[in-house]
Structure 1
Amino acid sequence: MSKIEVLSYGEALVDFLPNKSGKLRSVDSFRRVSGGAPANMAIGIARLGRRVGLMGNVGADEFGHFLIEELQRQGVDTSGVHQTNLARTGITFVSLDEKGERSFLFFRAPSADMLFQVENIRVETIEACSIFIAGSNLLITPEIAHTTFSALNHAKRLEKFIIIDPNVRLHLWEDLDHARTIIHRLLTYADIVKLNDDEIEFLAPGADAKTLYETILRPAGVSALIATRAERGAEVFAQDAYFSVQAPDVKVVDTTGAGDGFVAGMVSGLVRFMAKDSPLSPERLRARVPEFGDSEWTRILNLGCWVGSRVCTQLGATSALPAHDEVPWHDLGFET
């Protein structure tokens, strides 16, 4: 199969966006869009001009066909997406409050994404990538956790550069202590970990990002922890270095997918920087990322914050994801 730079592993869902803010009972109509954090990331990375694929499971139903067609239309390689007759594609109804903060009503009992099986993993798709991205939402049952760790073990065996964005959704878990334990296990696979403030507090109660990195992540072999601070920007702890950037000031309409947009921008910036002079490879990433300084990290974080902030300006997780030509590359420190 063709070479891809990034492979995003996880759920693809159908989101139904409301025509107005307020409780779902007051909404008159909904608009159907693709959703699921890994799928959102893949679309964001594709729009920024990088070669990206998605690995996961959707139903062999009309919504599953819609997701595959939409991903392909956006430029995402879907060779790693399996379709199953065992369950229907997951759907989510989104509601928004007056500040643009969202809540979700899931129909996943279970949905197709939760039934991805080890035999559905296309190892050749993992072989074709340099960067493998995964989260925690496909860890919530023993069966899907087994599949997820099997995929991660393939990525590790093939020496891929692994980025973990847990994207923790506590309401999905019955046992929060188990969630904390298994997410800590997930983080040990990572070269780079991305966490927000709530996730840091959950994974290391009472600790700050620096303490979490120094006491847990760095000893486990994680090269860098990227901590996102919403409107306050982002910061990175990498070896003995620390760098931070501010987020652009925007009018917030909907925060859905802001973190996914940040990761799409951050990963695209990393790839753009590393693939500028030489072909992208996991070996070069693993050697160079620990050496990054202010120049590299500032550009990468600025692009992540710019994309994540832009996502907040429209309703839906992917509506405002920018195309390559819409990015002010020069202003963000990248060569055009």
Structure 2
Amino acid sequence: MNSLMKKLKIQYPIFLSPMAGVSTPELAAAVSNAGGLGSLGLAACDLNTAKEYIVQTQRLTDQPFQVNFFCHQPITATPHDIQNWIDYLSPHFRNLQMQPPASLSADFKSFLSDSSYLDLVLDAGCQIVSFHFGLPTQEQITTLKQHGVILMATATCLAEALSIQNAGLDIIIAQGIEAGGHRGLFQQDQESGLSTHALLLQLRAHIHLPIVCAGGIMHGQQGKLLLDDGASAIQLGTAFIQCAQSAASDQYRNALFQQLKTAITACISGRPARAIINDWHHLVDCKNRPSLPSYPYPYSIAKQLSAIVPTEHNDFSIFWAGANVHQIRALSPEALIQTLVKEMQ
């Protein structure tokens, strides 16, 4: 048992990725009860739902789990960019005999701009909090640390990892380019494009904090390589989406097993994210597309388009998945944890 596992009081160096929209208390608790670190991705939740999820998870497990929030800098999209994006996607709505929305909304709140989420974390007694898309304010960090909360944040490059370390957080989630879902970029001119393993090798020479590797990990052998080369733990998301306890639809689960390829695009939400390749990549993310409204405004129209039942010629489903999704296995959370542990040994 390494020092990070002792600090977090977990049996195995395996984290569940906090996947907003897919996370459930049942999945978080199942992973924690199986000896890993469960998680709740709360970025898409309003305050009441976030509180309900935390309380439900605490009822289902007495083991540690993390709660995750987005820390993007809130930027109001210009009316010009919003209208251009609506106009650009309107033909796809009409082809599906649907009306496009008249406006776009910013549905994902930032931990930076709503103090009620900090209050929720403290009132609920959350032990471990992680952040994506950036860092909390120094005042928020100080308050959380004063209450004994263990803090983690995602880094996609050395510059971001150094920012996390210098801000006084406890753990770095090193997210490689293979990871499904949103890139955790918060210094966007620093996009490294590094694989998970290459990022680990770069960080370990400059970082003294524990490093948790995330991105493309589906089998224990992949995890063992990272642990042998200096990672303190591994974090998996795509591998757990297929579990019955996740909030993924049957259509989503089925797509994961169809040996499809993935790619990164920003046109779905306004920020780079890896998903199963479909019409978003072929028909929308083209050279002639207009400038994207700032995140998360494009996400509101993307979710409406993706909700339309796909046909043979139109599929705008949003299925976040890692680059190694073809290696996915149909296992319960408990069986997956035990399988990973055996493979790492």
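Each value in this text was obtained by applying a stated rule to the coordinates, not by laboratory testing. Please read all numbers here as calculations on a predicted model, not as lab measurements. Cβ atoms are built from the backbone, for glycine too; each structure is taken alone.
Brief remarks on what is shown
- Which of 1, 2 leads on FRET efficiency 1/(1 + (r/R0)^6) of positions 5 and 317 (r between Cβ atoms, R0 = 35 Å, to 0.05), largest value: 1
- A value of 27, 23, 21 for semi-axes √(5λ) of the Cα gyration tensor in Å, calculated from one of 1, 2, originates in structure 1.
- For mean count of other Cβ atoms within 10 Å over residues 45-52 computed as 24.6, the structure of 1, 2 it came from: 1
- Highest-scoring label, criterion being FRET efficiency 1/(1 + (r/R0)^6) of positions 53 and 173 (r between Cβ atoms, R0 = 30 Å, to 0.05), among 1, 2: 2
- A value of 1.2 for distance in nm of label points 7 Å out along Cα→Cβ at positions 165 and 261, calculated from one of 1, 2, originates in structure 1.
- Calculating distance in nm of label points 7 Å out along Cα→Cβ at positions 21 and 285 for structures 1, 2 picks out 1 as the one with the greatest value.
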